[in-house]
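Nothing in this text is a laboratory measurement; each read-out follows from the coordinates by a stated rule. Only a predicted model underlies this, so the values are computations on that prediction, with no experimental measurement involved. Cβ atoms are built from the backbone, for glycine too; each structure is taken alone.
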Structure P
Amino acid sequence: MSDDYTPTKPQPVDVPGSPRDAGGDPEADLREALAADPADQRAAASLTTLLIAAGRFAEAAAVIEAELDALAARAESGEDGSPAAVAHRAERHRQVAGLWDGKLGRVDRALYHWQQAWQLEPLRTEALEAARAIYASLGKHKMVAQLYQAELEILGDAAPAERRARTRLALGRLLARHGDPREAATHLEEAIHLDPELHEAREALAEIYASPSFSGVEEPQRRAGALFVELGRRRMATEDTEAAILYLRRALGVDPYSRESIESLENALIRAEK
């Protein structure tokens, strides 16, 4: 699959029918109810539970997918587009995604259902997190980055700053690992702006600016030195002198003429000798 692979809607799975007897088999009764109305939520939920308990995961997935198809048709016809109906469909997509990924080893189907769940409930980002994990396991890092971008767009400016900062941090780290240090730095700067106490973002940004990608570029290297000094002083404040010295030596390494770095390192070394 290419990096811009987008999962398509899975085709129905042929599931062999289960033996029925004349004695009122619960599974047979549930299948009969669903044959009359595939969108019967109670019957679908009961049959799914029964099949999962028996380890018949592919059959359970087929029941949920048939229910989802029927519910989607109702929604498209305007018959039932209530918030409760939307929430139920999203939850069933999440459930069947878990089956395809965790029990049946079909990540393509899992991805389809995770993305459907997110489209139905964009503010519930656990579906995006699951899709990112699958794409990362496949080495589809561009798709992972796109899903982080999608989350940021959905969150918008109304979401808590700390949450947006964490998402920017994760995206920045991903981009830094996979060859786009300048865009990574942009996201990490924004993470620090959103949450000045997010020291992980400061450290990640300092590492990027101190990397060969910015070698010989004066302003980023000064910024790296200043960030390492901030991190070192923070460690000093917590009495972690050893870690503070490491950060301050890094600061001096990227910006050897910085008086702030020199003085901070001298103070840390004096404190370490006491």
Structure Q
Amino acid sequence: MQFIFVVAQENLLSLKQWKFLQVNGAVGSMNAKADGLVEIRKENDEGVLFFHCGGNEVEIIPGKSYELTAQFQGSGENLQAYFMLSFPGPQPRTPFPVSESQKITGEAQTLKYQFAALEGETCLRIHFCIKGRGELLLSGLSMQEYLPAANLLERPETRLVLRQNLGGVGALRKSDSGDYEVSMSNDSGYVAVVLDKDLAIMPGRHYRVRMSLTRLTESGSAKLMLSMPGGKRTPFPSVQARKQSGQQETLEYIFTAEKDEKLLRPHLVVYGPARVLLHALELQELTES
């Protein structure tokens, strides 16, 4: 199991008032049927149709995580559906979070998208978006609060990216066991593995980052390094791996987010030549005793 649902909501199609918007040259129509289903038709290839709850937003709690789910069935050779989120308030988030697009197959489908509410975000405007040409019958739209898996690497939405710096040459692959192997073939520069999306943190709150890894070679080295995009903290905090090759170890760093720190980017930094197995990456908010 990747996450545990803790609060469920009813079908938002019946709980909220929804609006229809044609954007960037899109031409289409919406029909809210008596049985609660919503029929959406897009008649051209240009632009996007928005089915949204503007003016009747969903209440959310800063710091909590949620999953949106839409159920639908449609037809159209190039029709696609996706979520876009906005957070009305004094400092609305930009850019707007957007899910991956799902191609309409003609069968019953489910689209899911997870997100975390940031500091100051208390209401959510959901946009169910349609692009391409075709028609779709939306039967359900719901939101649940959930507790993500502690190990970020076990979450289905997690994607890792390898960055090669200052001449470093490396590779990243996922093993059959679910671990990630990072290799660097030369001794110039370094390589770094990061999440494709930064993690949300809140100023003034306390956090612990843990990274579990095993160095597979005597040569080279590895460390946990943290950066806070948008913040001014330097030098970047780091923790060096010190165990001998073949021995698993956990690197840990505890910090308090400063006023300008709202995003966190953990790095596994490898200096080569070296091979390293990454087993787990965790971010935990700590409470004051």
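General observations
- Distance in nm of label points 7 Å out along Cα→Cβ at positions 115 and 203 from the coordinates reads 3.5; which among P, Q: P
- Label whose coordinates, when distance in nm of label points 7 Å out along Cα→Cβ at positions 91 and 107 is calculated, return 4.5 (choices P, Q): Q
- With helix-only ellipticity at 222 nm (-39500 (n - 2.57) for each DSSP H run of 4 or more, over all residues; to 500) derived as 0, matching label from P, Q: Q
- Computed 1.5 for distance in nm of label points 7 Å out along Cα→Cβ at positions 211 and 235 - originating structure among P, Q: Q
- Structures compared: P, Q; top value of distance in nm of label points 7 Å out along Cα→Cβ at positions 27 and 251, i.e. the largest, recorded for P.
- Which of P, Q yields 2.4 [distance in nm of label points 7 Å out along Cα→Cβ at positions 67 and 147, calculated]: P
- Relative contact order in percent (Cα under 8 Å, 6 or more apart) - highest-scoring structure of P, Q: Q
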